[in-house]
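Multiple structures follow.
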Structure P
Amino acid sequence: MTRHQRTIIRLTLALLLAALLTTGCTDAPATPPTDEPIRLTVLYTNDEHGWMAPTERSGGAAGLLHRWREEEGLSEEGAFLILSGGDLWTGPALATWFDGESMVDAMNAMGYHATAVGNHEFDFGREGLRSREAQAEFAFLGANVLDAASGAPIDEVLSYVIEEVAG
């Protein structure tokens, strides 16, 4: 076999190998694209300050969830994103006494996806925030929340989260 023939065989094998290796490198989308528009409803609360129990003026967490279901059509199958702007606790005795635990329980039950971290999330120190973050079934977000001593982002919150909603 001549040198020229060996070179052609090597190049052919290299191209064949490259073609085989790259064939499986593209993933088809999980949901095929559609021409139909998708309606995403964002349900948003902020400055809850622990007020999730019913009062004379408000139905509390249960009333809000009922309202979302009746007026917005909230369902597990629907395209909904439930967000909070933060300041979840420090208000009524129940939320304050238990370091925000009751608020996270209520928000878990309501299906929140994420909350921003406000100043009141630090009312029980970073350990308190860490405990509530571990309890939560939703993300705590703070892209610019830095440790005062090191200047590094704190571990208790995420800079961002990607949520898949309704496929």
Structure Q
Amino acid sequence: MHKPIWRLAFYTHISSSLLVLFLGIFQFIPIFLKKFPQLHRTMGKAYVLLILCVSAPSGFVMSLYANGGLWTKISFSLISVLWFMFTLQAYRKIKNRNIQAHTDFMIRSYALTLSAITLRTYVVILPHFFILHSREMYTLISWLSWVPNLLLAELLIRKRIFHPY
């Protein structure tokens, strides 16, 4: 049975993160950025506020109660802290009109946002390829849900593969 604080964090995290996933999609579409810059700013502010004030903090609370043991708790704690930090840095960079650094941090932030999808994909797929106890499997998935996403984001940033502007 989950504790009430976990349950509150869970429902808060899920509902806010669904909105964050939706808002983030539009932030990287070049034509959207050029044709609707004010809407981009408004949706971007909502994205940032939701992550900083709701999604990342509730994710951190959930991480403290995560199944799978210490390494799973560390994984989910790290993603929550990094998600918060990257999003905050993206906000700071755009306030200083550093568009390239803002874009880089938003790529990192959204890569971590997408870990929700990555996690659920691995939960379905990986048990068919690895024979691990459920606890070990969940620990593995907790790390695979975000570390490869972040590595791919860094590759996109370093190689300048993605240029929304």
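Of note:
- Cα extents along the principal axes in Å from the coordinates reads 93, 48, 20; which among P, Q: P
- Comparison of P, Q by distance in nm of label points 7 Å out along Cα→Cβ at positions 97 and 129 - largest value held by: Q
- Among P, Q, structure where relative contact order in percent (Cα under 8 Å, 6 or more apart) as derived comes to 18: P
- Computed -25000 for helix-only ellipticity at 222 nm (-39500 (n - 2.57) for each DSSP H run of 4 or more, over all residues; to 500) - originating structure among P, Q: Q
Each reported figure results from applying straightforward, stated rules to the coordinates on display, with no laboratory input. In this text the structure is predicted, and so the values were computed from the model without any measurement. Cβ atoms are built from the backbone, for glycine too; each structure is taken alone.
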